[in-house]
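Any read-out appearing in this document is the output of simple, stated calculations on the displayed coordinates, not a laboratory observation. These numbers were taken from a predicted model, which means no experiment stands behind them. Cβ atoms are built from the backbone, for glycine too; each structure is taken alone.
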Structure P
Amino acid sequence: MPDARITALKYAQDNRARFLDELKELVAIPSVSADSANKPDIQRAAEWLTTKLKKLGFQNIQILDTGGHPMIYADLLTAGKDAPTMLVYGHYDVQPADPVDLWKTPPFEGVQKGEYLFGRGASDMKGQVIVSLAAIESALKAGSLPVNIKWMIEGEEETGSPNMGAFIKKHAKLFAADFALNPDAGMLSPTQPTITYGLRGLAYFEIHISGPALDLHSGFFGGTVRNPANELARLIAGMQDANGHINLPGFYDKVRKLDDEERAEFKRLPQNDELYLKMTGAKALWGEKDFSAYERATARPTLDVNGLLSGYTGEGPKTVLPAKAMAKLSCRLVPDQDPHEVEKQLRQYMEKNADPTVTWEVKPISDAVPSISERDSLAVKAMAKAQETVWGVKPIFRREGGSVPVVGHLQGELGLESVNVGSGLPDDQLHSPNERLHLPTWEKEIDAFVHFIYNLGGS
């Protein structure tokens, strides 16, 4: 009788072209979660995935109402009570394609050029969902699975998973597992497999400042009443000092310090200051002096303006004193910060510093809890061994500066540790025009996931 692992790997390699065709089909569905006009496409993507899961023989397939975009659940619990249960996470929603005129290929077509597949969601994260499906299908074709599997595929990740926390808490029994596989991370390079153990959280706000009852002529009224745009700029400027230290009251009280061992490991990573300078195209790096660029980007909290809106911004002059001003502001958070506590800190800052002649409002928009995952769990060891088998080198462990809200929710609500991996690369242009997926890396990730399944089963 042939070894199941070998059979599964051969099936995966023989079906590369079909897996890619399936990815192109999924990329062609414009499942943009931020735009209500794409709600039918969101439903279509969910139905595409449930059809695929049904063909693979999964049971208890459901499209669940989260209060927002639907969540997909399915399970196959045939390995028995003594086998581990893996919760596989994914999201089928994508970012808007704007600005569309900068795309060199249609954003919702899935166009292959050489070693890359171009299209919105190709890397983030429809390509990663197909990796998981392909690996599990390959193992199923080789015989019975050595692990029990549950699926959790959401449609709101790109809008901050606003309903995820309450939804997971409500359905805790349904999603109960031994650990979670989250392929929504990435790799440092095509030759360096990577396991991400730290993810920053997020607190995202709008700040609104109102002054006079209407826009005013700056010649007649400039210097007589406080300008909301000037006041907003003053307030934002005061939120940080020249070295990037954030001045919200109590902001650093719960920030977990980096120990010497972890900082020594960071120095082994190829992401040095010179690389950040090259990737950004900036004249110089900036930030907290006592930390490297990598540490500032992954393991330290931040405060950034993401957008400003006020007055006249069209062509030519219009000497207006605006009645209102608005800024979009985000804070990336690290363990053990809490987004709701940061909101309170921002309000305290505004109460203390905003001029009493204007009115202000802080609107929370989205949030995510930061997370740190175990680096020596059985599941992580199984993944590390799988990656080393496929790439021939040991994986690097790293923190990542972005947020994957579900990881914090699974840890907080269900007590589940996550194995955070993925085939996405730093130059995949996520959230930008011409998003792409490196297909040789994607194919290796399928093989790695096959090995991972059998490593979990002790085969």
Structure Q
Amino acid sequence: MTAADRYEEWLPRPISSVRESPLSLHPQAVSEIEIQARWFSGEFGRSFFTLSGDAVEIVQFGEWNRESGPDFRAAAVSINGDRPVRGCIELDPDVRDWERHGHAVNPAYENVILHVFLTVGRKELFTQTLSGRAVPQVKLDVTKIDPTPLNLVSSAKRGRCFAPLASMQSGQVADLLAAAAHYRMRRKAQRISMAAEIHGEYAAPYPFLAETLGYKSNKLPFLLLAQRFPVGELRKLRCGLEAVLFGIGGFLTATDLREFSGDTKDYLRRLWENWWPHRSKLENLVLAPRMWKCAGVRPMNHPQRRIGVLAEIARRWPKVRDVLRLADPTVIYRFFAGLRHDYWDVHYTLTSQPSRSRMALVGAERVNAILMNVVLPMALREHPSEFEKLQALAAPDFNLHIKTAALRLFGADAKRVSLLKTAVYQQGLLQIYNDFCCQDLSDCLQCQLAEQLAQWRCRATAPTSILSSGFGCV
């Protein structure tokens, strides 16, 4: 049994059933398009049971429909092991949306073979087509996915867990952080594995790399960019690659370029010339402006600049993928430091004045995020022995979540905080913070972490390997 297995067993119920998932806390607050994106990434899995108890296997996820009609076309589904049936899949936040949206009387939904949703009401509802055919219903289990961390930030004060943590030996605390980090990386690796199973090994890391470029405010639109035009198809466009990314992103709406000048005008003209031949057939893929969050985003992280970076990554995808698989931080830092773009080297946005000096396309902070969200999970998935070598990777500077989590769990204990100089231990701290602090709405009164920590106290030293990390006894 690995450290990750034991950490998962150690989590109390029902906290372990929610972990980081905002969907499990407030399904109605999550946009339908995010649910669809997570479905298409394979985060919910591909084996299910219908409400009536039949076994369902998604043989083929199909094509994401950007026009009117069911959400996914050309899918294939097997029921109870029978021969796969081809058709469409409709995915709704609520089972009642089938009736609310008029699908039952719409002939465009006659070919739906599976109705998938997050929530059900008190009244039992059946999904039927216009001809009266019953459609199998699947309620998604949100505890199976590993979405981005909650945007909740617990109160910046010491929690009840501070005292028991302070009484534990440093080795025991390190053991806990290492196990939580391994669990976190394994969950991320499972996402990449599922994407590889559905969309192929070649392109599997690309959506997660795009997500990481989106920073905390624009992860979803960047994931959608990667899904709506996969990297393999994107690279076939050659000179039109960057233009299509900006076009689908919704940033090529101004047709009159007279208000622009200098290199911005020339750059936009080139984008427009390459976007125009594709515009009519791709207009249904264009993201709505409301999906982007630009207010409060640092200029270096503006989504327009990040799309320019994503274009460079897509152009060099075979090399990028090889570099990521090497799992060598030095090589990875050197590669991203060497990325260049004639326009985005000196611009923050399409409307900003040029910078006097060149700016890094991908700074050290984003490279750290790429290491944590893509490289380490890939290493754990493809060659675990290399993953062990990354345990000593230096941690990035503390962000708000790290600072708050450290204060909640360790207070001003410099000895404990010093553990967070290692990136892996930072990841473990974030996992514990998300599993407990961010799920607790009682200001520590109902949080079970303080009591759970008793299980770790009989272990005297930290493990030598994150993969073989053990647990204390009760």
Structure R
Amino acid sequence: MTKNVFGDNFSWKPVFLIVLFIVLMITGIAIFHVGAKPDIEIQLLMPTIGKRTPLTIGVAEHRRGLTRVRIELIQDGKAAVLEERTYKPSTQIPFLGSKTEKDTMSVIAGLETFPELKGGQAIIRITAGRAGTWLRSPSDVVQELALPVRLTPPSLQVTSTQTYVTQGGSEAVTYRVGESAVLDGVRAGNRWFPGYPLPGGGPNDRFALFAVPYDMSTLDVRLVAEDSAGNIAEAGFINNFTRRRQRTDTIQVSDAFLNKVVPPILSQTTEIREQGTLLESYIMINRELREYNAETIQTLTENTQKSFLWNKPFLMMPNSKVTAGFAERRTYIYQGREIDQQDHLGIDLAQVRLAPVPAANDGVVALASFLGIYGNSVVIDHGYGLMTIYAHLSSIAVTEGQKVERGEIIGRTGETGLAGGDHLHYCTLLMGLPVDPIEWSDGNWIRNRIAGKIGMAFDSN
């Protein structure tokens, strides 16, 4: 007779139940612990596919991680693989093994990656795999996005003539764009001058005020129209370009001047900090703060009025003398050595101390505050990105948002900011770019170069 090694009271039932539980658990894992359905997100920078359209695809699966992702561009039964990646998911046993839970892919769709692409419609297809088990292979997750394909740029036709421009000067151009255009204007180097609906014109008639930057000696100005797919049409339209000889000047920087201008500017400026010496602080003010101030002026154009707020020539401060010209190249000398070089972007007008400063034209005050190197300043918006700046004021008599009329007193001359004596720094700005203000004070120039082309009502008196 065989003796039970586990004893007379041993029962196999609990052991059977434990084994059965383990078998069922393993079977359950093998059947049910598959990867979750990955989340797929498509980010579009453009709503249309063109020659080169960037896309960003985000895929995430947090249970067992990603296994594979395939991104395709499909049209008429043909497909181009834009990106394909594989990953190692975690094991079937929960909490064991590493995994990639999410990934982001940047791809290019268009002719660059699919040479056979043509106008019409195409599909972006994202296929994401799911982690399987010993007994189960789940289906892939597929997400598709149908997008229009546009490969031809919008039409662009120049409708104005006799475009004569001077380096540092302004002009106007009228043109007609196709209905697919979503962006149009004039590109001058790295400067952009947006187009606007032409007053009294048809739905596709446009105009742009533009300028040739003062430091552009080789003409690089083009009329541009772009559609939602990034297709760009360009056209040349300048009939004559006159270069300007840059004048130079030398500024002697003394210790007395440094003590006069540096501490007040530092006390009212957050963009820069005091350096080791007054001279080092002055150089930073003259360079870096000057750039910060230009950026501040540039941001004002984002809220420019979309209408002509003026219809007469721009006034200069009466009975004043021009003491410094536009775009002069200044060399700064301290104790016999050169410490800096900058361009003077405006004209300096001197009359008497604390002379009243009139608004050059009708407009809305866009800025009325201390502005770094310019000291107490007023900027007036005259519409369509055209502005004037009045700097170094001893006092300001207007507030931001206030409507002003041509000739209305907005403040008094002074010597705040980087000013060696009482005067007015005055300049015209076009989309934040300083331009020659003398042109805008000339009624004949405005009539021939601006008003006559655009069809605006203009009173030369």
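When relative contact order in percent (Cα under 8 Å, 6 or more apart) is calculated for each of the structures P, Q, R, the largest result comes from P. Of structures P, Q, R, which gives 35 when percent of Cα pairs over 35 Å apart is computed from the coordinates? Only structure P yields this read-out. Thinking of P, Q, R, which structure, once Cα Rg over 2.2 N^0.38 Å, for residues 205-372 alone is computed, gives back 0.99? The structure behind it is Q. When helix-only ellipticity at 222 nm (-39500 (n - 2.57) for each DSSP H run of 4 or more, over all residues; to 500) is calculated, the result is -3500; to which of the structures P, Q, R does this value belong? Structure of origin is R.
Once mean count of other Cβ atoms within 10 Å over residues 213-220 is evaluated on every structure in P, Q, R, the highest one turns out to be Q.
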